[in-house]
Structure P
Amino acid sequence: MKLSESVQPISQVKAHMSEIVEGIAKTHKKVIITHNGEARAVLQDIESYEEMQESLAMLKLLAMSTKSMLEGKGKPEKEAFNGIRHRVAASGQS
């Protein structure tokens, strides 16, 4: 997708909001909104936004786990799974 094809001035967006939102929902393309010739905001469909948020959350978890491993806070696989099995078994005996 070429960004230049999805740039619209705020006056155009105001005048045609319902059509623009409908098009975004169907095509999943983003619209860059300009004000005084400068890009100021992005309008996107909710599905794409939610996918992006989930991706960011996964990347954050990956970064946190990498940091933990580099700090020596990791456990060997066998030890980690044994600990999980032990906790699951213990919670079933309550």
Structure Q
Amino acid sequence: MDWDQFHTPENLAKSVSIEAGELLECFQWNNDFKKEDLCEEMADVYSYLLMLADVIGVDLDEIGLAKLQKTQAKYPVDKFKGISTKYNKLGE
């Protein structure tokens, strides 16, 4: 496809960030978002993230689960349930 020349990892990462900014724009002044607008921006972020994963040859489900396992190790439920303290600040 002719668009592939523009779908470098750098360009796709930039596009994820740009679209994520547009997602935040749905909440810029209050929490009264339009679901249709929010869903469109979510779809844009998702689409660019899928393209980025494809270009660099990774499986989003696989890396997402791996990240969840790391997070579980950093934030065990018995120590962090009900608090929002960062893992390296727990003893302070």
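Going by distance in nm of label points 7 Å out along Cα→Cβ at positions 16 and 32, which of structures P, Q comes out largest?
Of structures P, Q, the maximum of distance in nm of label points 7 Å out along Cα→Cβ at positions 16 and 32 occurs in Q.
Comparing P, Q, where is FRET efficiency 1/(1 + (r/R0)^6) of positions 24 and 64 (r between Cβ atoms, R0 = 25 Å, to 0.05) highest?
Evaluating FRET efficiency 1/(1 + (r/R0)^6) of positions 24 and 64 (r between Cβ atoms, R0 = 25 Å, to 0.05) on every structure, the highest lands on Q.
Going by relative contact order in percent (Cα under 8 Å, 6 or more apart), which of structures P, Q comes out largest?
Q
Given a value of 0.05 for FRET efficiency 1/(1 + (r/R0)^6) of positions 8 and 72 (r between Cβ atoms, R0 = 30 Å, to 0.05), point me to the structure among P, Q it was derived from.
Source structure for this number: P.
In terms of mean count of other Cβ atoms within 10 Å over residues 40-47, which of structures P, Q is highest?
Q
Laboratory data are not the source of any read-out in this text; all were calculated from the coordinates shown. Just so it is clear, the structure is predicted and the values come from calculations on it, not from any experiment. Cβ atoms are built from the backbone, for glycine too; each structure is taken alone.
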